Structure 1
């Protein structure tokens, strides 16, 4: 494996091989190329450390090709997490370096990476231009791998521009409709076909494709989830009016995307959940899902350095949400506090005071199971995994102090 290769290259003092292996290992933590596969069990922080180490090593040995590869690879790691400013910076730097040394395969990589970043930012003309350049280069170098990889995302750019015919043409040119879904390139083409079927109001075909992709995914077992495929599957189930299964599937996609830090995918999943809740007349839950999506969109936009691009993304992304409703004071408080209800905020404040579930239940005059349910909702809404995180958040928001002040006021004679 790559970890063994890194140890061997270090032992042999082969720094060129070391830089390449570090960059490749860094990409195992979840990148655009592996959107339809199970990510390796390696944290984003560790992947980022490896990527930065790869760039440092490439620069130390003066290898421009290794530096170009590692720069674009780092952009691939940062983009899915919504770290757009840095992702665009390193991708553009890697592409420029690839052009200087006339490395056509890395030029393909760079144009593709920039195209996918622009696609996520809903800058569709820019995305199409970059991806079309990448596809032309992929044909020049004769790489089926890159032809399929690029085509899977270029088709999405056409889909978002409502050009379904061109999307189908690109996909069929890259991969025959009877081809398997084994390699990452093949799987991305098939995932794009699932999106195309959904756009053509054929959710049955979308469901069939996603089920085949899930069934053929390597190392998929137990509770593991591939967020993009679960999102597609949930949307297909919703379109087929299988609401309960759709909700379970989309919630699983949401939890997995949140756990993996995939904020660009997460806001889109929240939109799909909001639309599902709307069809079921569950207005409160729909509003919460849309609110979460809006907050994520605003977070992501804040990380786009280019003002024109930032404003365009905000405009296009928020257009996918229902218009903002005028909010009551209670709803404003809920929005400010991550979507938590008044009772959930009380529970968070009591956790910050170090109280157990039993003590919280006694104070609020409810059952322990009710407190546990509130805490579960807090974990979900805030994306936390421990009571310590809830406590720190409650202190930061001033909830713990506000509750203490309220208690002292009540205790005064």
Structure 2
């Protein structure tokens, strides 16, 4: 089953029609032209390839558009790439490789655990690094160093939004939580949900864990079914990612558990849903919706991607890097230099800076969005049913963002 889902996930493989990736990804500079290098230390193979693939394309799409406008500070942008192979040791090597090629910005994998080794290489060399969409706030000053950012949103913010919507909008009162322990992101999402659920006065009937590679979650499903029966659970919070998330979800629904299930952005998209036939009452918290997002600005970027690459976006996590790169370019232009410290000073001063995804803010302590605009996407019968836009939230406390016990 896992291999079946993983094959489905190969759909967003790098498309080269209309957008080349390396050397020409941001336009081929003439021999005498000034250029600046952006390095990609990302997964071109292995488990995280499906998560990184479209993000790489989206980043290079932005850089292509930038070069059409003349580049930045009179420099055309050239991108170089090194494969992390979805491996931490290889990630460090990939990071070192792009740094050695003169990168002024390093883009790393869409995950804290697997993106951190490459980001550390950039930080040690005082080069700004950004994860395509890591959801753990430790992808930043507190976890890796002052030069590290994430283009995504904190997983905790996804969990907080899920709890708030479930309790206040749907009237759910009793929850059950199932956490995939494979990566930190999953724990962050569930930490946010539990924090907000308790704050609202909701009841937590039970909590359980599994690992993404588990071929069977039969014991967890049994415990969940018992809690639903005995405690009248009316919502399940599932904190996981593909491919194991789809495996667990299929087994839950196969056990005739029809309780509404909410999950984070890592379980968004419909390209994998053939593995869970006729999936219904499933909801994901996302920074944007691939289709049906009510914001014209998001629709515009989706159309640009589709028109350029000849295919639709499948994963909404890719939008963040487009917005982040625009902020980086503005900071470079404001600073008048590519010097990391000067650029960092500008970016750390951003407060509700406009982007096509809504306002972005950074501080010297936090380099990820902890209260962004979000959408809730409803799935019925294996198809997207509706998209609900929610407002920007309130900043989250430090102990929640870093999961520190009081």
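When relative contact order in percent (Cα under 8 Å, 6 or more apart) is computed across structures 1, 2, the figure 10 traces back to 1.
By the measure Kirkwood radius over Cα pairs in Å, for residues 60-123 alone, tell me the structure among 1, 2 with the highest figure.
On the way: 1: 11.4; 2: 12.4.
Evaluating Kirkwood radius over Cα pairs in Å, for residues 60-123 alone on every structure, the highest lands on 2.
A value of -11500 for helix-only ellipticity at 222 nm (-39500 (n - 2.57) for each DSSP H run of 4 or more, over all residues; to 500), calculated from one of 1, 2, originates in structure 2. Once mean count of other Cβ atoms within 10 Å over residues 228-235 is evaluated on every structure in 1, 2, the highest one turns out to be 1. When Rg and Dmax of the Cα atoms in Å, for residues 236-339 alone is computed for each of 1, 2, the one that comes out at 14.3, 42 is 1. Out of 1, 2, which one gives 2.1 for distance in nm of label points 7 Å out along Cα→Cβ at positions 164 and 284 as computed from the coordinates? Value 2.1 for distance in nm of label points 7 Å out along Cα→Cβ at positions 164 and 284 corresponds to 2 out of 1, 2. Tell me which structure, out of 1, 2, gives 43 once percent of Cα pairs over 28 Å apart is calculated. Working through the options, I get structure 2.
Quick one: P(r) over Cα pairs in 5 Å bins from 0, in percent, for residues 52-267 alone came out at 1, 8, 13, 17, 19, 17, 12, 7, 3, 1, 0, 0 when computed from one of 1, 2, so which one is it? Don't jump to the answer; show the numbers that get you there.
On the way: 1: 1, 8, 13, 17, 19, 17, 12, 7, 3, 1, 0, 0; 2: 1, 7, 14, 16, 15, 13, 10, 9, 7, 5, 2, 1, 0, 0.
Source structure for this number: 1.
Taking distance in nm of label points 7 Å out along Cα→Cβ at positions 68 and 148 as the quantity of interest, name the structure among 1, 2 where it is greatest.
Numbers: 1: 2.5; 2: 3.5.
That would be structure 2.
Of the structures labelled 1, 2, which one yields 2.2 when distance in nm of label points 7 Å out along Cα→Cβ at positions 44 and 316 is computed from its coordinates? Display every interim value, and only then the final one.
On the way: 1: 2.2; 2: 3.1.
Comparing all candidates, it corresponds to 1.
Values quoted throughout were computed directly from the atomic coordinates according to the rules given, and no laboratory measurement underlies them. No experiment lies behind these values; they were computed from the predicted model shown. Cβ atoms are built from the backbone, for glycine too; each structure is taken alone.
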